[in-house]
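There are structures below to look over.
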Structure 1
Amino acid sequence: MKFCNSILETIGNTPLVKLHRVTAGLPCPVFAKVEFFNPGNSIKDRMAVKMVEEAEKQGLLKPGGTIIEGTSGNTGMGLALAAVIKGYKCIFTTTDKQSKEKVDILKAVGAEVIVCPTNVEPEDPRSYYSVARRLATEIPNAFYVNQYDNLANRDAHYEQTGPELWEQTEGKITHLVVATGTGGTITGAGKYLKEKNPDIQVWAIDSYGSLLKKYHETGELDMTEVYPYITEGIGEDFVPQNYDMSVIDHFEKVTDKDGAVMARRISKEEGIFVGYSAGSAVSGLLQLKSKLKPTDVVVVVFHDHGSRYVGKVYNDQWMMERGFLDVKTVKDVVNGRRNQPLVTIDQEEKVSEAIVKMKKYDIEHLPVLHNNQIVGAISEGGLFNRLIDDTNLKDAQIKQVMQHAFPEVSMDTPIEKLSVYINKENGAVITKDDGGKPHIVTKYDIIQALGS
């Protein structure tokens with residue numbers, strides 16, 4: 001029988017997958033190290049188990065003990081899996097910018113989660129770092145993991161991730177690209193690869209609002225670089241001890257928007273459902289296109305799975321609220337028609353007059369008015385079917401054959417959402433501009449807008 005003795009034995013040996021569409025503009029092949037194949041769906045499983053095992057060896061973590069850590073979610077998941085198998089309790093602190101999905105997943109595997117404010121200094125007693133440290137001193141038989149300064153973090157990647165990349169690329173790797181936070185992955189894997197080939201370039205992807213890039217370039221801890229940002233899992237407002245900056249050749253900053261948009265592109269265009277940091281990593285790589293040549297072989301680390309971000313990056317409303325999603329709205333359709341007047345017909349007029357208007361203006365749908373208020377609608381298709389059955393209807397009044405009024409929507413409605421209203425039975429919607437002037441949007445308008 002071939003089997004694993006526990007889920008922890010499935011960690012590592014994740015696949016290397018060639019990218020095609022999102023990196024089409026680059027001169028060289030790009031491969032993704034897809035780390036969500038780990039059982040906890042992230043690369044953090046590697047170092048989480050390593051840190052627990054090292055703590056056991058050093059006597060810092062004893063049977064029945066409590067594992068305490070500040071985490072953005074993924075390290076907590078790896079620690080929680082280790083705790084389940086090894087019989088420990090877990091208490092995790094996290095920030096209020098992390099997705100609800102991450103918190104719920106940690107709770108699902110038995111961890112207690114304490115949510116702390118994001119926009120406070122690391123030394124602030126309310127920060128998730130400080131709360132974790134305090135709990136470790138108050139709870140008996142507790143071990144504070146401290147992934148930022150625990151060097152078992154980078155050791156895990158030196159021992160596992162680096163060798164895997166070297167073997168999978170048959171030593172042909174020329175660039176390692178990592179969206180980096182604690183520094184464990186990029187320092188550990190990067191150190192191993194540079195020992196194999198000193199010419200390998202190690203590129204770190206940072207976030208605007210983080211001080212890591214400037215520190216790497218100047219050695220200065222410039223707190224004016226630090227401000228709130230949305231990207232999860234990368235960047236820092238201090239320098240963790242896991243960093244060996246001599247291993248890193250370049251830092252590149254990426255905006256919150258570019259990272260989120262690229263994550264969605266990777267999922268849609270490559271079929272790899274990735275987390276936020278993967279989008280940042282690929283976006284940063286594209287910004288460095290001029291530094292690459294056809295003979296290069298690039299590996300980008302995809303840290304975690306998109307399921308961690310379904311309420312954020314993969315939620316259209318969340319993206320739109322932050323201006324990350326460039327969507328066309330009903331207003332864009334209306335403005336694109338250059339203020340063409342709305343053609344209507346009164347309910348007292350005849351069907352034949354409606355047909356004349358439809359031909360004259362080359363339109364299929366007419367709102368029906370009564371006392372200058374929209375009370376119904378007629379369409380070319382609906383009239384055609386009625387006239388086939390009864391040719392005398394052309395002399396009937398509109399009110400005798402009209403349908404229900406077209407649904408009314410707001411001007412800021414994304415056109416992708418209009419499928420809820422426009423269907424086989426209903427071919428248009430009505431909207432009103434800021435001045436209260438009505439406008440019609442039809443199936444044809446939507447097709448034109450989406451195709452442009």
Structure 2
Amino acid sequence: MRRGQLFSLDALLSLVMVIVILGAITNASDTVKGEITSMVGWYERANIADNMLDILTKNPGEPANWTAIPSTVKVLGLRSNDYPYALSLKKIEALKNAPDVTPIIKSLMKTAENKDFKLDVYVTRTQFTISGSFPKEIYIDLSSGENKNIQIGEGATGNNPFAAENVTLNGATLPKSNKPYDLSAGDLLAFYTLVDITVHDTASNEEYPIGAGSYVEVYVISAGSNFQVTWNDVGLHITGQGQVRIIIKGYSDSRIHVEASVVYPENSSTPYYSLTVINGSEVTDTSIIKASQDRSPWIEHIERRMPLEVLKYSNNLTVPKSSTPVEWISGQLKLNVPSYAYLTINVPVRASGNLTLAIRDGNLLKGVLVEKTSADSNLQAVVATSDNVQPPRFYSGNITTIKIPWSAIFSEFNPDMGTKTVSVLVQGNTFNGGAVMVDEGHIIALMGPGFERAVLKLWVWDDS
């Protein structure tokens with residue numbers, strides 16, 4: 001180093017390097033500080049959404065029975081009171097049908113820390129469709145008065161063989177034979193006719209047509225001489241003097257097809273319930289919601305998939321005139337319904353129309369048609385299984401009321417093998433003045449909840 005020289009070249013270079021390093025460290029420190037600040041901010045924002053769903057899904061609410069009076073809710077919770085792992089459909093429906101949303105918004109705003117949010121709830125939905133025609137009852141009463149001169153056969157003449165199948169006599173398969181079987185009082189001849197046949201009462205010159213494919217039961221009330229049936233390769237031939245009194249029952253070959261289409265929450269484009277709150281007020285306009293989200297410097301999104309407790313029931317249901325489906329009963333049947341339990345349907349005096357029900361009976365799908373053709377006629381009902389898996393059942397009432405055994409709607413099963421999924425939905429009602437459905441037997445005592453899937457989606461942002 002020369003005299004008067006403060007730094008050597010090496011020292012100068014070292015100083016420059018130190019300054020550069022110090023600058024780099026300072027810049028890195030600012031960057032890390034910014035990243036930490038950003039991370040803390042993100043965590044705080046994400047924590048808001050996560051906390052909101054925790055409170056909604058992990059507690060039943062305060063009070064726990066807030067569904068009775070939704071306006072009393074202090075802390076909104078959707079968890080089932082009985083099943084801590086599941087949400088309650090009853091609470092989601094109470095949320096959806098709440099007459100005043102203000103207490104709900106107030107509760108959610110606390111958990112949202114006064115941020116803006118959008119909550120969507122998706123549930124499993126089942127839609128039923130019924131196509132085809134309900135079977136018609138065949139009932140021909142030729143049992144009163146004097147003995148009738150009766151002929152049964154194909155076409156207009158009667159008293160001739162006709163194509164049939166599944167022929168039974170008193171419950172046993174009737175063997176084919178060219179020798180006729182004598183029919184006596186108390187005998188029951190049953191068959192499916194494969195062609196159009198006609199029952200003739202030649203004494204009164206009355207005819208009763210029965211369509212091809214119909215199931216027919218002939219009850220012999222009394223028999224005269226030589227009333228016989230022959231069943232062979234030629235066909236079924238009911239013949240003889242025919243001086244008898246009989247009752248013919250059965251049903252037409254008409255059939256319905258019931259289909260259940262299940263839309264799971266993951267595949268649904270429309271939420272079952274939705275609530276958007278911006279600056280403390282509910283907003284439903286999608287353009288306003290999008291604009292608010294676009295203005296926010298951040299937006300957090302979170303989802304939860306949860307089991308859903310499903311048990312729907314009321315002792316009675318008033319159904320207005322409408323074609324909109326209404327679900328009345330849904331859950332799991334634990335025991336068979338007793339013989340004294342009835343579904344009673346009441347309609348206004350002098351009303352005519354029809355009411356259609358879709359039924360899930362375990363693996364069976366059924367339809368119920370209740371109709372009244374005129375103001376003064378009696379109510380009639382038919383319970384039919386999709387595609388005639390089980391024979392239909394027919395019931396009659398008076399001009400305002402009809403009773404249907406629950407055992408016809410929910411078939412017998414083995415409770416030792418587990419529960420059975422059941423549901424009743426009103427598909428449509430055309431009675432002016434509506435109809436009232438009543439459970440006489442209170443089958444709710446035999447039911448428990450079913451479990452489906454639900455999805456909650458939450459967006460949180462800050463449009464301040």
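1, 2: which one has mean count of other Cβ atoms within 10 Å over residues 341-348, as calculated, at 20.6?
Values: 1: 14.4; 2: 20.6.
The read-out was computed on structure 2.
For helix-only ellipticity at 222 nm (-39500 (n - 2.57) for each DSSP H run of 4 or more, over all residues; to 500), the calculated result is -6000, so let me know which of 1, 2 that is. Before the final figure, lay out each step's value.
On the way: 1: -10000; 2: -6000.
For helix-only ellipticity at 222 nm (-39500 (n - 2.57) for each DSSP H run of 4 or more, over all residues; to 500), the value -6000 is produced by structure 2.
When log10 I(q)/I(0) by the Debye sum over Cα atoms at q = 0.09 Å⁻¹ is computed across structures 1, 2, the figure -0.68 traces back to 1. Ranked by distance in nm of label points 7 Å out along Cα→Cβ at positions 53 and 173, structures 1, 2 are topped by 2, which has the highest value. Here relative contact order in percent (Cα under 8 Å, 6 or more apart) was derived from just one of the structures 1, 2, and that gives 18; the source is 2.
Computed from the coordinates by the stated procedures, all read-outs in this text should not be read as laboratory data. Bear in mind that the values here come from a model prediction, so they are computed numbers and not experimental data. Cβ atoms are built from the backbone, for glycine too; each structure is taken alone.
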